[in-house]
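Nothing in this text is a laboratory measurement; each read-out follows from the coordinates by a stated rule. If you're wondering where the values come from, they're calculated on a predicted model, not measured in any experiment.
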Structure 1
């Protein structure tokens with residue numbers, strides 16, 4: 001079984017419990033920190049440059065105890081017909097998003113940034129996963145919205161929670177849909193010399 005060893009402090013600039021759970025699942029030692037970056041809404045049509053800017057700003061504005069180590073920041077969105085599916089504003093918005101995705105395929109894209117404050121380097125990468133929804137009737141969608149689960153999630157659903165009932169299958173990395181593409185992250189951390197796996 002591979003052993004992972006951290007060579008420097010690793011900071012996660014995210015309050016997402018799902019991202020923290022993924023890092024723990026992969027045995028990556030880390031500390032959660034806040035980012036002072038005030039996120040601006042993504043444009044209606046997906047723009048990867050704007051997406052990258054958001055994840056980079058999250059990383060650059062992370063409140064870390066010392067200028068040493070690596071900061072992880074990520075931003076995940078759903079994209080349908082080129083349009084961004086962010087976090088819903090309210091129940092009606094969540095229902096509208098889920099209705100549009102029902103019986104169709106959408107893309108989940110994460111912009112992942114690693115920031116090394118000591119070297120002053122930023123590394124940003126994308127990961128995309130196709131998610132195929134089942135055709136689901138309105139009453140089931142309304143019941144799901146009423147559960148409250150969709151309200152803090154991009155695209156208005158959680159693949160790791162009740163929302164899994166919506167999904168027929170995915171094409172790509174499951175962890176990316178949860179919010180942090182772990183296999184890409186491991187490669188990036190190794191390239192930076194932040195971890196070794198042996």
Structure 2
């Protein structure tokens with residue numbers, strides 16, 4: 001398998017469906033991995049690339065909805081449900097739990113491909129956001145406890161003098177901390193540092209009156 005290109009996981013116990021989906025997905029240049037049960041999928045090693053999970057509702061062991069629930073805690077790829085026995089309440093439940101689409105068999109090939117591409121695009125964006133957050137957390141971990149105290153004041157727009165007064169230290173010392181924060185966070189501007197703090201969920205100290 002190409003280690004970089006997206007992959008489509010198919011979990012369906014019908015061999016005819018497996019062959020048809022494998023051929024369809026491969027025809028548009030995507031990698032495909034076929035599984036006959038939820039257990040097979042859960043036990044597999046999955047490449048770290050953008051992905052989509054095409055999941056049958058009715059499986060011989062764990063149902064598609066049960067597998068969706070099990071995967072919800074982790075970084076599972078977006079799910080496209082397929083089923084020959086689906087009903088409206090079930091499809092609504094699947095969509096509310098985060099599925100991209102719920103298609104009844106027999107479905108239109110192009111409709112499935114559109115859903116697969118939408119799922120892969122969504123996963124690519126989610127993976128990028130997770131990567132960016134991990135990088136920010138790595139930079140944040142370099143800050144000293146005191147610099148972490150100063151950061152909320154900086155992003156709230158406090159002047160060094162006021163921050164120093166609130167934290168019981170000198171304006172000059174706060175200036176040094178501020179410079180270290182900018183350097184360690186690799187922020188090119190205050191606006192960029194503010195965006196970083198927002199992504200990290202760092203609450204701003206109430207701004208100056």
Structure 3
């Protein structure tokens with residue numbers, strides 16, 4: 001089985017998230033994409049993060065296609081960091097070929113994640129283009145450090161079978177929704 005792991009705060013979930021998940025599922029020929037709703041992103045303020053149950057509901061409303069699963073497994077594992085989640089899932093499901101999925105906005109800050117170099121050595125990584133950041137993200141510290149392991153877009157369907165480190169940047173149509181913009185809009189609407 002080929003499974004994409006798509007982690008995030010989803011604070012709130014929006015069509016851009018669905019676009020990343022659907023693009024990765026189709027282009028990588030994945031059987032499933034699991035939306036890993038983070039209990040709390042260590043790089044974001046707790047007071048700015050909605051309750052996990054609200055974020056799960058929001059993600060579930062968007063992850064409606066075949067093979068899309070929304071999970072709170074990080075909460076159940078007690079995992080605060082992606083590297084720990086990936087290692088736990090690989091240990092529990094040794095026959096599954098996992099791929100980490102992220103938007104280009106995440107690649108731009110990937111070098112700030114705990115264990116980021118280990119993540120890319122644990123599982124292949126797929127990065128889906130996002131507006132305003134795609135060019136900058138391709139010159140991020142992570143992209144530059146692992147440049148020789150970058151695969152061509154024509155190899156997307158083979159990524160799950162590749163031995164890490166291996167990563168790919170998938171270009172496609174842009175979806176301009178962003179969680180940051182949605183949160184700002186909600187702040188302006190509150191009395």
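From 1, 2, 3, which structure was helix-only ellipticity at 222 nm (-39500 (n - 2.57) for each DSSP H run of 4 or more, over all residues; to 500) = -8500 calculated on? Of the structures listed, the value fits 1. Suppose you compute log10 I(q)/I(0) by the Debye sum over Cα atoms at q = 0.10 Å⁻¹ for every structure in 1, 2, 3: which one lands on -0.42? For log10 I(q)/I(0) by the Debye sum over Cα atoms at q = 0.10 Å⁻¹, the value -0.42 is produced by structure 1. With respect to mean projected area of the Cα convex hull in nm², for residues 59-146 alone, the largest value across structures 1, 2, 3 is given by 2.
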